[in-house]
Each structure stands twice: as structure tokens, then as C-alpha cells.
Structure P
Amino acid sequence: MNNGEILTSIRNTIATISFSHPASNSFPSVLLDKLVENINRLSNDKTVNVIVLKSEGEKAFCAGASFDELMAISTLSEGEKFFLGFANVINAMRNCKKLIIGRVQGKAVGGGVGIIAACDYVFALESADIKLSELTIGIGPFVIEPAVERKIGLAAFAELTIDATHWQTAYWAKQQGLYQKIFDNKRDLDDAIEHLAQKIASYNTQAVAEMKKVLWKNTSHWDILLTERAKISGKLVLSDFTKQALQKFKK
């Protein structure tokens, strides 16, 4: 459980992927790899018509990448491999044949915002504020940028990125298009997710798969693009600025 956990269940053609980690549902590399494996498996599972992606706990939805792993990076290859973790998740979600509904019950930072943006439809609680804090430690949200900008546009992405210490509210995120619906309690949130999942599960699976392609049009180059972005972040994380910023953050 120190490395977190990925749990998958299937009920009435609705698959639920749940991730958890004791450090605010952050993602070490091993957990990102497991998430990719689960998404790819469910994508090809004929008993599954729709996927719900959620995290456990009452507070954070996802705190992004593992801080401990980030601090341990010492070479360019290690840096690129580390940042490819979220790139692989985004590409797996993009290529998944099933629609993915996101359930966001709490705050999201960095890569967590990228995962939300890679969902096809998102329900959130009022507490689901977001922040892209990467510039404060000398790197940037390069890998997740294509997914986030696709949802909220370049101007909103710039606002979120440049004001890197500021939390944007769930209502701001909805206004920009990251969230589709917001709720003030978990019961209504879960009821709405269940209702939509059941409706999608009743649709023609071939039609849904074709519509998924339409929703993700003009993204076929992301396999290469996100790899290039991972190299940028992998280089920047080795800078003196970032090393010093991480040490200050740790203290």
C-alpha cells in the first residue's frame, strides 16, 4: 500500500477504476504503469461498455506525481522516464475504446489535472479546486498541456499555469469546460454518475467507439508530442533551480 493501489470492478458492463495512495492520492511510477495496464485491458474487454475513474478518500482527488520520486531523479533518462508516466496514462485514456467518466471528489494538482482533462465527461464536488504549480519548482505542465488545453483552451490554461500558486475553484473549472457538472454532496454526485453510466452502457458500443474517435480528433500525434514534452520536463527537473526549490519544499 506504500506504493498505492489500483482497484478495478465491473458491474452490469460498467467498469470502475479506483486509485489510492497515502500521499494525497499522488502517483509513483509503478502506480501510473498499473493504471495504464488497467485502462488498456478494459478498453479491449467486451463485457465493459463504459469506465468510471475515481480516487479514494475524502480529500484530494490527486496530488500529481510522486514528490519522493521527483526528488530522486539524477539523470536525463530517469527524468524522461518519470514524466512519461503521465504521458502514457493520457495516451491510454485517449486511445481507450470506451468513454471514461471522471469522478472528482477533491482537489487536484499538476498531473491530477491532466488525468481529469483526459476523461471524456467529468462530475465533481464543490471542493474540487485545481492548481498547476509546476512553474513554482522550475518545471512546467508540459506533458499534460495538450490534454488540459484541449478542454479549457489556451487562455484558461495560461491563467492556470502562470498564476501557479493560486487555486482555481471547481466553478471556474466548470466554466472553462473541465467539469461538466458540480454537486454539493457525494450522494448526488454518485447518483448522477451512475445514471449517466447506465445510459452510456445501453448505447450501441460501436457507435460509442466511433464517437470517442471523433471527440479525440487531431490527437494522433500525441504519442510523439508527449514524449517530446517529457524530455523537456526531464531536463528541467535536473536544473539547480528545481533542485533547490524541491529541497525548500521538502523542509
Structure Q
Amino acid sequence: MDGQFVMRCKSGYKPRALLLPLALLLLSGLPAHPCRADSPWSASIDATTDYIFRGVSQTYDSGALQLGANYQSSLGWFAGVWASNVNPYPHAGSSTELDLYAGFAQPLGADFSTRVAYTHYAYLDDPRPARYDYDEVALSVAYLDRLAATLSYEPDSSAYSTLGFAQRRPTGALELTGRWPLCADFALTGGAGYYNLQRLFGTSYWAADVGLAYVYRRVTIEVSRFFAESTVERLFEDQSANGTWTVSASLRF
């Protein structure tokens, strides 16, 4: 999650129409030199046609504008904030997701690294009557910047689905993500995850995505396709991201 962050959009605002002009503006105006490599601070501004999290659309096929900041210590610990406009199930109205996280990263030899992170997920101005804030502890192992496996545990998840409302129950996830450089500045991206909702709704499901990313200086443009098994549609109806295409633009500095 390092370096991802979000800003709430106004009600009804859909940034998908601005993605191409925004990307062209960024590409034409960026300086040739990168940011200072030794700076412990990093940040990003992102726009996407649909904010999808674990196979579930958080914006009902509408756009999201996102920004954030991260501090990485030379000793290995890090902390940051991430935020996004959301319209979570059951479509009660827009709110803001704000994620606060901290953790520690440690290299394991020349090619491998590990990371432990704690994240608090909060929903600001949430029109839903119940509180959906929750916490997560995640352990990741990565090979270079190409492949990572993450095991996460949420002790107090709350969610609403077609099966009803479940509050403050444990859930877990196992996710694999990858990035493989291609020719020039292109890269193939992908990921898959298994999400255990047994204590919430008595079921679990798989979700995945594959994409093509293009990096120019500090700008990344990515086209992705998402997949989710039928359980997601059964639980969250038209919030299922199965078959959804997204286009995203990101500026990192």
C-alpha cells in the first residue's frame, strides 16, 4: 500500500472523463529529472474509472480520485495515510475512506524482503447507520519488486450483504501480486486473492486481476481487467467487479 492515497470527490463527480486530459497534461509538464532518491517522503495522486477492492467495487462503477503520503525510515519502519471517495454497499451514499498505516520492512538477503504492517480503515461522513471502521494486520514476503505474497487478518470486520449485517467479526485474506517488465516502459501486472468471510457470512471467495501498465517518468497509466467468482455477486449484487475494465493514471513524487 505504500505511496497510495485518496481525496474525496464531490457527490456525483466522476473523474473518468478527466483521465485522458489529466494524463496528457502530466506527461507534457513533468520535468525530466526524478525526485530525490534519498528523500524518506513519497506521495501520489491517482485517478481511476472504478475503485475496486478485493473483487468488489467501492464506487459502483464510478470514478475515484485518490492521494496519499508515506514516510520510509532508513531503519526500516514506515508510516502513511491513504484516502479515497467511496460509495460502499448497500449504496447508501458517498463517503470518504481514510486508511492510516504503519509498519516495518526488513530485507532477507539480496533478493527477498519481508514487511509487517498495521492499518486502520475509517469511513468519514458515512451515511450508513452502523460503523464500518476496522483494523488489519498484514505480513508480506516479496521477491525483488516482481512478486509478493501477503497474509492479512482483520479481527473486527463489519459488512453488509444480501445475507444481512455482520459486525465486528474476524476475517482473513491471502493475496499474491506480481509485476513483470516487458519491452520499453511497459509491464504486465496481476494479482489473485482468497478472502475468508466464514465468520461474517459463512462463505469465502476468490478474486483476481490482470493489467498492462505504462510508466513515463513519474506517471503510470494502467489498464486492468478484474475477475470475481459468483459468490461476490451473490453477496454484493452489482458491486461485483467480475468482468470490469478500469483505466488508471497515477503521479508519484
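Values in this text are rule-based calculations from the coordinates and carry no lab data. For clarity, every value in this text was computed on a predicted model and none was experimentally measured. Cβ atoms are built from the backbone, for glycine too; each structure is taken alone.
Thinking of P, Q, which structure, once semi-axes √(5λ) of the Cα gyration tensor in Å, for residues 109-180 alone is computed, gives back 18, 13, 10? Each step should come with its number before you reach the end.
On the way: P: 18, 13, 10; Q: 31, 12, 11.
Among P, Q, the structure yielding 18, 13, 10 for semi-axes √(5λ) of the Cα gyration tensor in Å, for residues 109-180 alone is P.
Rank structures P, Q by relative contact order in percent (Cα under 8 Å, 6 or more apart) and report only the one at the top, that is, the highest.
Details: P: 21; Q: 17.
Going through P, Q one by one, relative contact order in percent (Cα under 8 Å, 6 or more apart) peaks for structure P.
18.2 is what came out when mean count of other Cβ atoms within 10 Å over residues 93-100 was calculated for one structure; which of P, Q is it? Kindly include the intermediate steps, with their values, before the conclusion.
Numbers: P: 21.6; Q: 18.2.
Going through each structure in turn, the value belongs to Q.
Which structure, out of P, Q, was helix-only ellipticity at 222 nm (-39500 (n - 2.57) for each DSSP H run of 4 or more, over all residues; to 500) derived from, given a value of -15500?
Working: P: -15500; Q: -2000.
Derived from P, not from the others.
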